[in-house]
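Undergrad: Presented below are the structures under discussion, each in the form of structure tokens.
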Structure I
Amino acid sequence: MGMLDKLQSRFHSGTVCARISRMWDAINTKTNTLIRLDLILLDAKGNDINVQIPADNVDTMRSLLHE
């Protein structure tokens with residue numbers, strides 16, 4: 001498994017080992033609808049990254065994530 005500092009732009013496959021520091025829903029306050037799921041991930045080296053999961057993928061991904 002890789003570390004976050006090895007990720008490249010447009011990374012679509014592979015595995016990284018990280019923990020979820022924070023996870024929250026981004027909500028459109030005018031329509032009260034989900035825009036995306038936001039996360040901050042940390043790896044063993046202390047690297048962090050902000051991850052955004054689009055609303056249409058949230059149901060699939062949320063069950064795989066544990067804060």
Structure II
Amino acid sequence: SNLHLARTVCRRVERNLVTLNDSEKVNTNSFTYLNRLSDLLFILTRYLAAESNIDEVYWQSEYSRIRPEK
């Protein structure tokens with residue numbers, strides 16, 4: 001969905017800002033703002049999925065997946 005994409009872009013900007021902060025002083029409020037924006041986009045995505053009765057696919061690490069017995 002577009003909100004997932006927007007959150008991905010927001011997180012990328014946040015990572016790039018961390019890199020920029022290594023060479024230039026970045027206002028710390030920028031980090032807080034981007035983090036909260038990412039949280040908001042995540043919550044909106046979950047809310048809209050619930051309102052639309054869309055089943056969510058939950059991520060599982062390869063270590064937590066149930067493996068068939070050999």
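Laboratory data are not the source of any read-out in this text; all were calculated from the coordinates shown. For clarity, every value in this text was computed on a predicted model and none was experimentally measured. Cβ atoms are built from the backbone, for glycine too; each structure is taken alone.
Undergrad: Once relative contact order in percent (Cα under 8 Å, 6 or more apart) is calculated for every structure in I, II, which label goes with the largest value?
TA: Comparing I, II, the top value of relative contact order in percent (Cα under 8 Å, 6 or more apart) belongs to II.
Undergrad: Same structure, new question: Among I, II, considering only distance in nm of label points 7 Å out along Cα→Cβ at positions 3 and 19, which has the greatest calculated value? Working shown, then result.
TA: Values: I: 1.6; II: 2.9.
Looking at the calculated values, the largest one is II.
Undergrad: Further, regarding this structure: Quick one: helix-only ellipticity at 222 nm (-39500 (n - 2.57) for each DSSP H run of 4 or more, over all residues; to 500) came out at -23000 when computed from one of I, II, so which one is it?
TA: This figure was derived from II.
Undergrad: A value of 1.9 was computed for distance in nm of label points 7 Å out along Cα→Cβ at positions 27 and 59; which of I, II is the source structure?
TA: I
Undergrad: Right, next: Comparing structures I, II by mean projected area of the Cα convex hull in nm², which one has the largest value?
TA: Greatest value across I, II: structure II.
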